[in-house]
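Quick heads-up: structures coming right below.
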Structure P
Amino acid sequence: MSSSSRIKVAVLDDYQNLARSMAGWSALEPRADITVFNDHIAEREALLERLQPFDVICAMRERTPFPRDIIEHLPNLKLIASTGSANASIDLEAAAKRGVEVRHTGYSSTPTIEFTWALILAMVRDISGENRSLKEGGWQIGLGTELAGKTLGLLGLGRVGSAVGVIGRAFRMNVIAWSQNLTAERAAEKGIERVDKDTLFKTSDVLSVHVRLSERTHHLVGAAELGQMKPTSRIVNTSRGPIIDNAALIDALKSKRLAGAAIDVYDQEPLAADDPLRSLPNLLATPHIGYVSEELYRTFYGDTVRNIVEWLDARKD
């Protein structure tokens, strides 16, 4: 294939520099020039300048959004190959209007389900604090909290929330749930009790967030909701950052109106170096790694390569 007919492919936001090792990109190399970017660009003009030459952009989930204003200013763009089964940060209408095809990959909730419990267990037993003490030459520094007999509240009972609930019952927890569309019948099918919103926040010892981000769920957990929780309660968010009002959460943790929180998702990612969330002693914070597993990355990048090859094969020009 001549250099003039080769397509240019950009792989974005490969923070860990793993994309090349997670799939057989050699299937594309005779037909494409592939550029992998390990950094993240949030500033509009710099992003547009970087992406101008590319025919195909490989997006890792919502790390780099593609609203209308970005899509309309990328004249060479023909395909967005996004990881995941959907990507709410891509303006599909704008892409269709420009003739830009959008393709998705397979997905598994397993890493996020497992990671939610990793956070819960690490939080209630302060594993990071005890580990730090030991490495610094110390010994035991605190008391953990048992889960058996406590109440696990699920804000959302979809694929992830319901699986988290099953594990909660295995820990002999009382599991309750609420969301805007959840019915008692649907909850009963999952072996979980549906309660009203106030009861969810007032009685949960651990509250785990599992709703999708939308206009209805933006800041669904605010100062009023956090204020209803017991001072011994903890909240976990492995869904999307803006579901919880960040300022209200920081205030509740600083004032110790909550015992603690475990957060893997943020309003803006990557998290700013000076963000106060980085320094709260009763917050267990991780850099959005709930879905970051070898198995899922192989699915993501393997399907991405396949999507691009199939798209190339289907082209008539």
Structure Q
Amino acid sequence: MTESITGGPAGDPLTGDPFTGEHLTGRQYEIAAGPYRAVVTEQGAGLRELTHQGLPLILPHGADEPVPAALGQLLIPWPNRVDRGGYAFEGRIHQLDLSEPENDCAIHGLVRFSPWTAVLNEHGRHEPGRVRMAYRLLGAPGYPYRLDLTADYALDADEGLTVTLSAVNVGSRTAPYGHGAHPYLTVGEPIDDCTVTVTADQWLPVDDRMIPNEPPQDVAGTPYDMREGRELEGRSIDNAFTALRRDAGGRAWVRLSGGGRTTSLWADEAHPWLEIYTGDQVPGDRRRRGLGAEPMTCPPNAFGTGFDVIRLEPGAQAGGSWGIMAG
């Protein structure tokens, strides 16, 4: 299955990229394999839809809707927040734009609203079950570094969705780097009717501005112990988790179950952190309809603390994979 053409010219005269209509989120790239279907957007290389047998696995948003609450977005070159937007790296002080002014923070990186380019074949198409998106991040206020980024979305009839992120430092100086993603898992029920399992031994406390104010704490004996499953009714969570227990393949898991369905997210060893968010501040009728399950390479305010920040040397590459499946 290829892009759905909804009108307009046959393609971009400069790139040959097929048009899919004048959507707010840009071109829409549809992929499918077996019972799975996904839509990836030009804007931010975001995951706009993911379904299994026609049922949603993530909270979707409209192609002509400004993306609310970071639904399905990629968070690069840092996930989560940077306190006051300021940080020091290699002896230089940087100040990022405060993209979350209500908390006086810079949030979720620099690329989630930028136009990415699909890597297409000689016929101007992508593979039926896979699309690769690319973006060159040039120097920006507070981030004077250059990265070549790719996001590879692949569907498998049995394994569901795998997303592989890669960053190559094409600049002349070492860059601080981290990444994450922001899907909201759903089983078609309010999360108050669901249970969640998170294979994490530690959770990270935060202050009222969502900035970590203590080291990671053991989950044992706390409401944050979700290793054996926990009901979400009445629980409000917006915290990062670490010390992740992994299966034989090195994957850590989040599983949301309810209404006879389960949706699962996995993250590979490049992602030692998972942010879990019960969607209490998501606007409108999406509030607490999906569970934010965010694989991250570093914790909140990592640029401020240096904790788990990747030092990406010129010419070096960093990356990792995560995925979502039914069951």
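Values quoted throughout were computed directly from the atomic coordinates according to the rules given, and no laboratory measurement underlies them. All of these numbers come straight from a predicted model, not from anything done at the bench. Cβ atoms are built from the backbone, for glycine too; each structure is taken alone.
P, Q: which one has Cα extents along the principal axes in Å, for residues 95-254 alone, as calculated, at 61, 37, 31?
Going label by label, the one that fits is P.
Work out which structure the value -9500 belongs to, where helix-only ellipticity at 222 nm (-39500 (n - 2.57) for each DSSP H run of 4 or more, over all residues; to 500) was derived from one of P, Q.
Values: P: -9500; Q: 0.
Structure P accounts for this read-out.
Given that mean count of other Cβ atoms within 10 Å over residues 55-62, derived from a single structure, equals 22.8, which label among P, Q identifies that structure?
Working: P: 22.8; Q: 20.2.
The read-out was computed on structure P.
Suppose you compute percent of Cα pairs over 34 Å apart for every structure in P, Q: which one lands on 32?
Here the read-out was taken from P.
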